[in-house]
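Take a look at these structures.
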Structure I
């Protein structure tokens, strides 16, 4: 087997809302890479992992066709591709294997500010502009609604002003784009976030081991994003209250201090954010010499 065939290929968005997060996450997992001059390919220097930077709509197809082993893409794109393939009687040969907890958004129906909307039945007989025709079609079918789907490849929000549609169905994050176009969100169809998808083609043992190692590292990085390592001194008698106040800590380490003074050192990983109020409450319970540090990575 050629060396290139032993390397894992990951497809990810060339430019867009997921690109920087995806690259940063892979770097935090220890991947060092060199980017090609055309900025479409990244060669992993210290791991047998290469990155292909492509349009997000192409990622599920590349993974399904076994051109790439993994893909980082929004769940909205994954579901749209899967439903489109199933409508043509084709199996989607990829599966989501890991949620990345960034790129959160939702696919939603939006209506012009002056258009009444009571519930999903209000869509009956209307025209809905979207670039997610398969997902919208599935939603309408499941809710037994007959409506016309008007395909728009971009700038969906202007369709009502052009007289092309009565409603739109598009991705919504903050809602500011809708507000700028005199639209309001009226119905959520699906929630989305960035996920890793994997080909259903069987990988070699060596490749699968690297995939497992990568997913393990991703889990370690994501676990500690809000985590803090906190160290403090406290009277042994106050331990119960100190433990209760430590946010998201399962089993802090308690170390006796030199000298029999009834005081201990407490070290804990707090899986929730540590606010100033947290420290103030700990101090009121008897804690002192408190130190809060960020946690870069953790392997359980």
Structure II
């Protein structure tokens, strides 16, 4: 497990900023709205409230959160990546510590505004963490594990699992907050889909006169292969080659830029891929 001072320093900085945003969001929007964000965070808050209401015990956020993350951390260390899990542990510990020491602050008492904007901030913090090749812990570990294994975006599946947590919260503490929490979670997931595109895919159709060079550049940039198809231009009646390839959405822009350096006149159509079966290279987490 090697470390690069510049690269890992930037990664650590992003994780620290994400932890501050996550903790600040919990102590402002989430606390003010009595919401349950889903995942380990939501389950931690739910358990805190159960202890307070039924046992009259105040348990620190960080203690419950660390216990809940024990199994997901093992999954991350065993199956995803050691460095990935290390930085995720830093995120989990820092978020828990900051949540315990930061004072609460109310931005608004409007529960709908809290649900929408709190969810968006939550999604931004999770996305920043994932882009830094780490996670906020809990169900995110499970989502990434299944995404790596199945090659599909599994965060919608986690949204479904979170609804179970929210159902328990609804039974114990009232359905209005639980239903608003679903809006919070939905907003968070949508922001995550917009900002984090590693498990989303795009199909490229590239009409070019230099197919071999285009295939080579796609492989160099994305480590994905390509297929050369024969075609004929309708307007000029000339033979043209079509390069067909599937890349992740996160790599798409870089691939297109690189193809343009090889063939400035290439005609490129990028189409969102809904489902893919077969071998697809996924860069492993460190």
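No lab work stands behind these numbers, since they all come straight from the coordinates. For clarity, every value in this text was computed on a predicted model and none was experimentally measured. Cβ atoms are built from the backbone, for glycine too; each structure is taken alone.
I, II: which one has helix-only ellipticity at 222 nm (-39500 (n - 2.57) for each DSSP H run of 4 or more, over all residues; to 500), as calculated, at -19000? Intermediate results must be reported in sequence, preceding the final value.
Working: I: -7500; II: -19000.
Traced to structure II.
Out of I, II, which has the highest value for distance in nm of label points 7 Å out along Cα→Cβ at positions 51 and 243?
That would be structure II.
Given that mean projected area of the Cα convex hull in nm², for residues 107-266 alone, derived from a single structure, equals 13.0, which label among I, II identifies that structure? Don't skip to the end; give the middle numbers.
Numbers: I: 17.2; II: 13.0.
Derived from II, not from the others.
Give the label, chosen from I, II, of the structure having the highest value of FRET efficiency 1/(1 + (r/R0)^6) of positions 91 and 171 (r between Cβ atoms, R0 = 30 Å, to 0.05).
On the way: I: 0.70; II: 0.45.
Going through I, II one by one, FRET efficiency 1/(1 + (r/R0)^6) of positions 91 and 171 (r between Cβ atoms, R0 = 30 Å, to 0.05) peaks for structure I.
Taking 20.1 as the value of mean count of other Cβ atoms within 10 Å over residues 43-50 derived from one of the structures shown (I, II), identify that structure.
Details: I: 15.6; II: 20.1.
Answer by label: II.
A value of 80, 60, 35 was computed for Cα extents along the principal axes in Å; which of I, II is the source structure?
Values: I: 80, 60, 35; II: 79, 42, 32.
Considering all the candidates, the number was obtained from I.
For which of I, II does distance in nm of label points 7 Å out along Cα→Cβ at positions 147 and 203, calculated from the coordinates, equal 2.3? Display every interim value, and only then the final one.
On the way: I: 3.9; II: 2.3.
It traces back to II.
Computing distance in nm of label points 7 Å out along Cα→Cβ at positions 35 and 67 for each of I, II, which one ends up highest?
Largest value of distance in nm of label points 7 Å out along Cα→Cβ at positions 35 and 67: II.
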